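The structures come next, written out as structure tokens.
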Structure P
Amino acid sequence: MLDKGLTVIQLDEHQILTYLADLLEVEQRVYEERGHLYSTEVWGEEQFVSELAGKFDTSYGVVKEGRLIAFLICSSPLPGWNHVHRVAVHPDYAGKRIGRKLMIQAYMDWRKMSDYHTITAIIRRDHKLSLPFALLLGAKVADKAFMTEFFEARKKSDVVILDDGFVDSYGVKYVLVWIDKK
């Protein structure tokens, strides 16, 4: 599925610790290059090593020549739910569809996982690649009722929920997308 010399690995607890320096470098470089188009916060060691439910079963990395060059971090914030927190590709490898291939790999694996029935992701409303790609995979944009339930269940109150998305405390507009297994 990936180009020659690239390997997808599951980022279990051991692999996250093994590739922690690479995870931090990719995160920092992507944030430096994309800024708030990537995220309103930079993840540090604490976020990468935190033991969230389902995280070590549903997170992935791409390795080239012993270095991690891309990652996708997920967890299970609610029973039966899988949530994509972060997807990043080192800027030196941008434009090679590595992030897309990583998402497809995670999606295909998720389809086979009997513990999960719903997958969600939060995407900037103005992201020209991620939102159309999620919709291509079959994602739906959550309505106000779905978002309200989602954020209340996660005890997250620092967002303003709109009819077709939400705004975070920085004023950035997002959509919540979701897919249910059929």
Structure Q
Amino acid sequence: MKFVVAITGASGSIYAQRLLQIMAEGAHDVQVVLSSHAREVAAAETGKLALPDGFQVHSDQSMQVPFVSGSARFDAMVIIPCSMGTIGRIAHGYSDSAIIRAADVFLKEKRKLILVPRETPWNLIQARNVVTVMEAGADILPAIPSFYHRPETVLDLVDTVVARVLDHLSVSHALTKRWMQPEPSKD
């Protein structure tokens, strides 16, 4: 499958890093695009933005990337973490960067677009922007971990969110225990 994974400057870069780590284990074509603040926020949170080898990495400032055109075939796009500013620009069609233009293309072409906001709380403008992008066809998967599997580490919590993203991408994984199912094998 062909995916675009965009990383914005929102807090929560660990989610993007973990998603890419898991996707690198499969045979997927993944194009990564970084907002101007993605590396800076990741450095503050984790020390460095760790990207697996083998994925093409693009700047948000260039429109010379394949996924900003509807004629390029991609299966899905994930913006993780997705800042509320990014959601606002998507909601209002303000395609001033590769990330926003690609999101606009995925919506107009009726392709899967997953937005993973981490910010809390929301103001009314942000809530309305979320509703607008949902009405346009985007899937919203807030970075809200689950606890029924009794997580013991931060990575366990991160995996509950990443597992949901992978489920919505139809990418198989054994990251977390599913409700009412035995523990997955982590071999």
Worksheet item: Suppose you compute mean count of other Cβ atoms within 10 Å over residues 93-100 for every structure in P, Q: which one lands on 16.0?
Response: P
Discussion item. Taking mean count of other Cβ atoms within 10 Å over residues 37-44 as the criterion, which structure among P, Q has the greatest value?
Written reply: Q
Fill in: Computed -9500 for helix-only ellipticity at 222 nm (-39500 (n - 2.57) for each DSSP H run of 4 or more, over all residues; to 500) - originating structure among P, Q
P
Discussion item. Using FRET efficiency 1/(1 + (r/R0)^6) of positions 5 and 173 (r between Cβ atoms, R0 = 41 Å, to 0.05) for the comparison, can you identify which of P, Q gives the largest number?
Written reply: Q
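Readers should treat all values here as calculations from the given coordinates under stated rules, not as data from a laboratory. The model shown is predicted, which means the values in this text are computed figures rather than measured ones. Cβ atoms are built from the backbone, for glycine too; each structure is taken alone.
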